[in-house]
1. One of P, Q was used to compute relative contact order in percent (Cα under 8 Å, 6 or more apart), and the result was 19. Which label is that?
2. Out of P, Q, which one gives 17.3 for Kirkwood radius over Cα pairs in Å as computed from the coordinates?
3. Quick check on the output: 4.4 is distance in nm of label points 7 Å out along Cα→Cβ at positions 9 and 153, derived from one of P, Q. Which one produced it?
4. Here distance in nm of label points 7 Å out along Cα→Cβ at positions 121 and 169 was calculated and came to 2.2; which of the structures P, Q was it taken from?
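Readers should treat all values here as calculations from the given coordinates under stated rules, not as data from a laboratory. Computed from a predicted structure; not experimentally measured. Cβ atoms are built from the backbone, for glycine too; each structure is taken alone.
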Structure P
Amino acid sequence: MEAGQIFETQDGSHSVFSDTYGVSYHSRYGAIQESRHVFIEAGLFYKMPLCKSVSILEAGFGTGLNALLTLIEANRHQVQAHYETIEAYPLTPRQAGLLNYPSLLGEEAAAHFMQLHEANWEEAHAITPYFSFRKRLQRFEDIRDEQAFDIVYFDAFAPGAQPELWEEAVLEKMYKALKSEGILVTYCAKGAVKRTLKNLGFTIEALKGPPGKREMTRAIKG
């Protein structure tokens, strides 16, 4: 599946428009800015002080930006990060090579960004001494992990574009994939989604959203 047009967001970083779903992979207000705010600051940095190592499941590899930012921070803080990401319709390495994240994020990003996209699927890779990585060619609906992860980065397309990914059946799989006290972070703050997460047993925190969004959600598994 070919993605659509690459465009520049307001912070200068690229996003990709999905012709299939009619939405972009990242916020037009800033791709890097959004990913840092939602997944790194509200997710990784929340758990990092509590863990000698951190295990992350990303629902939606997409452009690879969340993985790249996590790699940079794991190396910077010298915290072991075990990162697994699921994606059913990946970008091609050719498409990924057109994205400008390496030029914006420095030498470390430039050294590793294409490694993430070119890594073989379904295999474990030690990308750096602090960042291990596995890509799973898989639909969200098909995961079977149980109590395996400290954090879920839930980065599906918006509920208006892919409502089935925000329903109880899928979100319950994310709940089961988390360890006790694990967290799910997402840019989405829709009331129906928060109610579903609460009904599954999560404690919901409504946090300030990234530019362009009033709120985001952090959900903590009891």
Structure Q
Amino acid sequence: MSRRSMIGRDQSASAFSAILYRFCDAAGVIAAALTDGEGETVDYAGALEPFDIKIAAAESAVLLHEVREAGAFDWMTARELVVRGSVRSLALYILSDGYALMALLPRGAFGVSGRALQEVLRDLGEEAGLSSEHPVLQASERWIHVDVSTETADRRRPESVWLEGGWCKLDILGRYIAGPNPRDLGYRVRLTNGAELTLVRERLGVWFADELPLGA
């Protein structure tokens, strides 16, 4: 958990809060909460007071209910609702059994990293036994947020990756643009134990790997 995403809590930390803290750091999210079918906060993380996060989570549940009750378009099958605001933006990602992931975003934002979203939805689902039909979970790659040490002369060029409690040196095999955003850089690398993996540096300076080899 980074210090940026930690603030005083009014309940004990759980496996859910650890997942949500990781999501905040990986996606630049101000605050995030897992809510149940009644709009109650199961757990949360972020750089806001707990009361404010829980109020935002409850209001997002009311908003989703009102949108669905309006009957416009096919909202019952929607898996994501994003409201872009001048002060803060809000995103709601639908899970099964009435549960949802609420994310408070910086003003003007209109979504989060697909890789970070895949990781948090996957981890929440595995921890709580919930499912989601969000398209990011259909991707063939399994993205994981990782810590990467970069070269001093070029902060976009990886030098080692943190694995199993230590830094593992790597050699770069190739570089490419990782997806539609030209600021997302992908690297195919080989670790000192001979294992290969793909690293992606997103525009916020956050790194993801498509797999984590064991025994590195």
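1. Going through each structure in turn, the value belongs to P.
2. Label of the originating structure: P.
3. Source structure: Q.
4. Structure P accounts for this read-out.
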